[in-house]
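Down below are the structures I want you to see.
Each value in this text was obtained by applying a stated rule to the coordinates, not by laboratory testing. Because the structure is a prediction, the values reported are computed rather than measured. Cβ atoms are built from the backbone, for glycine too; each structure is taken alone.
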Structure 1
């Protein structure tokens, strides 16, 4: 059996169907996710243990394959025919290998992403801390990559990305871009982030903030003249701030509050909602740091931030419910999906 040819056909199917993810597991047919729905490729034979193992050996070089067999799980990236990149995760379940692939969209201009124009203004800032948050698969990496590409196309900056694995590959334009992959180019996020202070960097993109050490160093970098972009798997702005602060021991929390209050540019939370006409469109919440927000952070009143966002439209802030209701009024999404994606359905109901 030609395992590589079969795997390539599965990727082609994913692309042809406009899918986002490909799932491969022993004892079942492959599945793809299209517009948020899982679809099983019933015409494909059930995958065998040999087939899944061989596919993994195609996407991983021997050193990484051996490391996976030792560690039992691994994140990686795979370039398909020099035109498409996929982010992959290999794992064991019931003592056999499972594989999940995420198709990495090409870097698109911010103007094409249906996002507020103020995101471009934030990308042009010289320093500060900006976070894109939301559950897995909601377009966080796409938004950050478009911000990086905007900087790359407009400014002479030294940009360093720290990722696990590298997703979008950038072609330097007006900027220098160095992309470092955890486990390949650096030992971990924190070590790589500490070293950027000696690398004359202007812009730092951190794929994900996973521990207090990384968060602390990122905030310090933002305070000391760098633009820092990163992600967190949180639902909204107030929860993000609480998650950051709560990740530190009690005796350090006052310090991180002060640092965050002074360095934060904003927090952008996004959801990809099914369009009535097909495909997905983002709904979002945007918090912009100002004196009122900074005071709430310092004074341990983050529970009041939601109200600031709801009433801060004149300064550019966006409440998720307002974003959803505007999409409903524009005929982009159904009211049913607006309720499903809202974090405050009762508040949304009052707006109808």
Structure 2
């Protein structure tokens, strides 16, 4: 298994270990499970009764010292909520497990928790349980994990596997949104020197773009399934390219993507040039991939625009082939799934070099 050889892989596990180990051993089976663990799936779907389902997702909780407690808490809530809202439902309930570094003071955790509570309340998310403790060996930036859930009608939920041939594919915001946000705030002096004041100030404001909650709820408000949005998937590790490939894998379709239509801001280009990383395959939470029925695409784009969310059509889905191909002058070329997100190495290198 490639992910287990040599140096440990940073970030989420690769498809090989998921399929050869994790997905083969999933405990007891349940007749109520509609959608379980799968590559490219953001949420699990469990049938309740009276035509309703439970949607659930899980993700790490983070405390990034360079962001501070308040911003770190906001980010943790929105990373979870962004996954959940790709179902078309709003988050309702959350369980959170905090395994804190011994060096994190009660004062700073209290600041983190107040911000965490505030953002959950803003999203209508009730905290219904969890666990909190300090343990040796725990370090920043990952300090626990959470589960967020929602309930809704069985005929209205969406998954990334529900995209259809002929659908348009829309991308919101652009590429490397979270990479831009975190690297700018983690290494502000280095980033300001490379970007200059004007672009630096733009990049600094990216933190609160690192959410797909408004994107998903706005798009799905137009209609779902045959009435509009057929599938949604947020671009996280591996960036926009990984997100597009995951959507095609989940839906068992092919995608021809025009990479020229993927928006990359000048501040993002310059920051990625500084760290020598490709913005198309970097951490991009905040970017939402939307599959839509062609007759509803313009209405979805207009609705997103009305909320101040930039978006563009980047491709279309087909049954003619599987996987993701980039449109090119000499004919389409197949895109490969990124083995490792370069964000992790860039962040670690900056820390090792003492950048500030």
Structure 3
């Protein structure tokens, strides 16, 4: 079975959410789970779940914890036995096939890059996040925060990585790729988007041109490529908007529904809405471009999010996405050389 390491000390609710999520994954998915962190703490938490004794879960001790306040550089240089670093070493050494963490995003990315290394042909890693759409299928947005400054060449690499991710994880045989800009017309945008367009056109992917911010949610494309600064703003605005709409709907239901049958039906519709926009259903954001599988979750991730992140990590590893990214980037590079 595929084995996934979980940084059990990283999240806001660690290790409770991580342990419960690992138990849910080990009991319902075909995976082994390694909980990485302080052994005494993890043993105490596991002891509160008697059903975990017969599951394929083990503990790997790591004496240090990276906090949300630690800088990426400080955490990498100063905490050599942190739970995230130990988990990445386990993957580098072939003991596990993927890593899940809800810890410090900057530290997770820097540690994965330095410990595991980069895929051939990738300049920098990128975070890919699944957004809900009106037509029910998710759209993959790359990059949502790994790089605040990107080059046109990096956007082309993001497109290849996002296309492969959508194809393997979301079973989409030919994902449509869009470049996030301020207008659909090719001449609109900034210097970066205009420079990226010819590179995207030359790729062996289904590039459809520019898309606007509102198009992220319509489902007209399957992958949206953007600079990490813009992508992170879009992600945070979306999260805030979803929370606001959920709260407003809940208040409106409580105030306006008077008849019992109407209340029940409205509550059922509300639960369906919450499920469709619930980040925990997608698990976390894969860090594309590093050697290995690294899924980075929200710091506030609950057990369901951790379980689904383990599922995505296992699917990512079993789909050999990294090997396919390297092969397709090699092919794209060869095509550019031949074209010259």
- Task: Compute mean count of other Cβ atoms within 10 Å over residues 30-37 for each of 1, 2, 3 and report the one that scores greatest.
- Result: 3
- Taking distance in nm of label points 7 Å out along Cα→Cβ at positions 182 and 318 as the quantity of interest, name the structure among 1, 2, 3 where it is greatest. 3
